[in-house]
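Each value in this text was obtained by applying a stated rule to the coordinates, not by laboratory testing. Everything numeric in this text was worked out from a predicted model, so none of it was measured. Cβ atoms are built from the backbone, for glycine too; each structure is taken alone.
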Structure I
Amino acid sequence: MIFWVIVFLPNALIDSYSKFEELGINGAWKLFMVMKDRDVVSWNSMMAGLLKVGQLSEARKLFDEMPEKVG
């Protein structure tokens, strides 16, 4: 249950917010930044959202910041 609240729920919200393009990506970004535990889905959801709204340089920057091994 704890994992679901800490990681799964925020990942689902990042994905959902990203679907609202420019308006939603700001909310997705804020949520991503306050997440203490990020997994590979967190990073990929945020990068996909940034790519969807055309923020290619931000997505690349995030990719470069992503830890090599995310658990």
Structure II
Amino acid sequence: MSHENHEYQQELEKMKNMDYSYNKVSSSRFLFYVQVIGFVLLMFTVFYELWANRYMGKPDIEIQSSTLYTPQYK
């Protein structure tokens, strides 16, 4: 009985080492990389949106002559 219990404990220890929730080092490393990748994707998205909606310059529009600083009337 003791031998079976010892084998069971060894198998349980192996499973705990492979499990994400029991291994603090691998879980913190995983969460760190998820945060880094998420931050990089967020920055890429923000910069792309800023570039896609950038200011294209002064538009060439026609202004009525009566609304100028020195209005010209017909």
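Using Kirkwood radius over Cα pairs in Å for the comparison, can you identify which of I, II gives the largest number?
Numbers: I: 12.0; II: 19.2.
With respect to Kirkwood radius over Cα pairs in Å, the highest-scoring structure among I, II is II.
Going by distance in nm of label points 7 Å out along Cα→Cβ at positions 13 and 61, which of structures I, II comes out largest?
Values: I: 2.3; II: 7.6.
Between I, II, the highest calculated value is found for II.
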